[in-house]
Every structure is written in structure tokens, then in C-alpha cells.
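Below you'll find a set of structures to go through.
What follows draws every value from the coordinates through simple rules; no lab data is involved. These figures come from a predicted structure and were not determined experimentally. Cβ atoms are built from the backbone, for glycine too; each structure is taken alone.
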Structure P
Amino acid sequence: MFNNPLKQLVIASNNQGKLQEIKSLLAPLKIVVSPQSDFNIQEIAEPYHTFVENALAKARHASQQSGLPALADDSGICVSALDGAPGVMSARFAGEPKSDQRNNQKLIETLKNQSNRSAYYYCIIVLIRQANDPQPIIVDGSWHGEIIMQPRGEGGFGYDPYFYLPTFNKTAAELSAEEKNKISHRGKALARLVESIR
């Protein structure tokens, strides 16, 4: 895929939880991974209705501003009873400014009279070599579970304390970082990305 070995890339995100997950999953490739904040790159609007369009816009912006290859992810939680919402609006479900606490409160409130609590996390990752790359590498991953009404666990971020995994009898917030990285939507997408880069 890459003619020259990938030595450095910028991650188009300021989300600390995401940055930690991506860095640890890319560590085996020995690529220097820098958040966009290292280059004073501001987050851009995510106006699109699809994960892939938002991820591509973020990656192109970060690459253009930094002059480096860029990786962007767009991810969210999709709830069956809400026709896939909050989906691409997951980070801003309760409006601006972004707040995990308010997003979770809104989700629980919206689901309180619903019997179907099935949900899945979805992640799409885009990697581009340069800002106008005509052939971005695009990979995705999903992670199925259900929403519980009382939070459990201290780890993770976003909706993790409410995202229950029946097979593990744990929420995503009760998993260790290592466990989460093996089975999460982002972990699956990054594993596919690593294969593509190799």
C-alpha cells in the first residue's frame, strides 16, 4: 500500500481516550504518532451524515496542516431502538459543548421506556499519505452489546460505563485497556489497518 515505509503520522483528534488507544495499538509498527495538537491544529466541524466522510475530512485537514500522513477515526454508538442514533452525532448527542456525562444522561432518558436496548459501537479509520491522497486506506470495525440503565466501571470514556457486554458480564468501562483494545470496534479497525500497512 505504501511505497515508502510509514515513519510518522499525525492523529486527527484531541480526544485523549482515543489517542491512547490508537497509540498503543500502533506501537508494534514503531511509527512516531503525534496528536494534531502538537502542530496547533484545531478540530474541524464534522458536518457529514456518514462516519467515512467525517473521518476523511478530518484526515485531509490534519495532513494539509502538518504536511504529514494522517490518521482519523470517526466512531459512535448506534442504538437499535433509536434507528441507529446517536451514530455520527455520538460526541455531541446532548449538544455543545461536548460532554460524556450529558450525552449519557440523554441516552438513558431516551431509552427509559424502550425494551430493546441492543446497541453497537462503530468505528471507521482513514489513513492518508498526503492531503490529496486519491487512495485512502479505509478500515472499519463494530462491537455489539446493549445499553444498561446504571453505569458500571471506571475505565474507558464516552458511553463505556453504559455499554454492557453479556459475554463478559462487564461493561466496556470494566475492561482493562488491554482487554478493550483486543475486542473493541476501534481495536478491530486498527488491527485491519496494521495488516494493510504491513
Structure Q
Amino acid sequence: MKRLVFTLVLAAVLWTLMFSPWTAPYVPFWWTMAASALTLSVLSTWFNPGWWRQVRWSVSDVLLGVGIAVALWGIFWLGDKVSSFLFDFARPQVDTIYGMKAGESPWVLSLLMLFLIGPAEEVFWRGYVQRTLSLRWGANAGFAVSTLLYALVHAGSCNFMLVMAALVAGVVWGALYRFFPRHFAAIILSHALWDVAVFIWFPI
């Protein structure tokens, strides 16, 4: 558990550094995110090897991954409309998140999210954190705690919409991993596709 706690504290520090309004202006966000995700995925593999045995690619997993990404995009599209109607602060906070890509190459960001950031986050949060907690405390507790932690590491942003977005996405991916761990490949693919779709291809 000491290793898990270490990686979680590291994730919280890195995410706060990247998202906090007091430190974010001084940090190259996307390259820091890429380096952070890579570091955490490497540590995950070192501390708890074996997650890759759950990654089994097939045509059905690819189709499932695409379907999950599309469904999640639809959930966020609907959530954006509802939250904008209910809360005056919702849209400005969402626009702040989209402002992170200003001045960056959409091609570079797409490649980073598709092949590094999205997959690496799944390796860490589901393949390591949720898997480790589930083995120690049971599948339901592992799902609940890892999902909550995934949302909380974004709290340093002081952006309610970002934290809620992380919570919703974490519930979806965490539940899928809880009940269908054999489809981890599809979950990884859905995270990567959703990232690039919601930020670059089809922004909400």
C-alpha cells in the first residue's frame, strides 16, 4: 500500500501543479500532462506488473471502445446543456478548460491524447489503482474509492465542472473495469478516443 499511496500523492501534486490557477500559468500543460501520465504508468507497471495481461485486442473490443467513447461524448453533451441551463458559472468554467489548448497544434495534441495521455491514465487509474484496491478491499470498494480519488485529484483546479467531469468519466470507466475487466482494451481505447474527440475533433 505504501507504493500505491506514493503514486497517488504524486498524482495529486502533479495534477494540482498543472490545473491550479496559481501554478498553471507557469507550467507547459500538455507536455507536463504527457510526462506525468507516462511517469505514473511506468511506476504502475514497476510496482504492480501484470496489468497488460488484461489487454486483449479484438475486433469486438475495438468496436466496443468506439461505442463507449461515442456514448460518453453524448453524456457530456447532454450534461453541458443541463448544467449551462442550471448554473451561470458552468459554461465559463468549461471554456476555461478548452482554453488549455489555445495556441497548441491540434495534430500534436491529438497524438498525445490518443497514444500517450489517454492510455497511460487508464493504466494508472484502472490497471493499477482500482486493481490494487479491489484486490485488497474488494471490487466494489476498489471501484468507489478509485473513482473518488480520480475526481479529487482535479480539485486543485478550483473548477467545479472539471471535477464533475472527472467524476462522471471515472464512474463510467471504473464501472466498466469493475464488471468487465476482460475488456480493458476497449476501456483504454474509449478513454483515448473520448479525450481527443471532446477536446479536438468534436468539442462540446
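Structural remarks
- With distance in nm of label points 7 Å out along Cα→Cβ at positions 148 and 180 derived as 1.6, matching label from P, Q: P
- Highest-scoring entry among P, Q, by relative contact order in percent (Cα under 8 Å, 6 or more apart), is Q.
- Entry that produces 14.9 once mean count of other Cβ atoms within 10 Å over residues 76-83 is calculated, selected from P, Q: Q
- Source structure (of P, Q) for log10 I(q)/I(0) by the Debye sum over Cα atoms at q = 0.16, 0.22 Å⁻¹, for residues 60-123 alone, computed value -0.78, -1.10: Q
- With helix-only ellipticity at 222 nm (-39500 (n - 2.57) for each DSSP H run of 4 or more, over all residues; to 500) derived as -9000, matching label from P, Q: P
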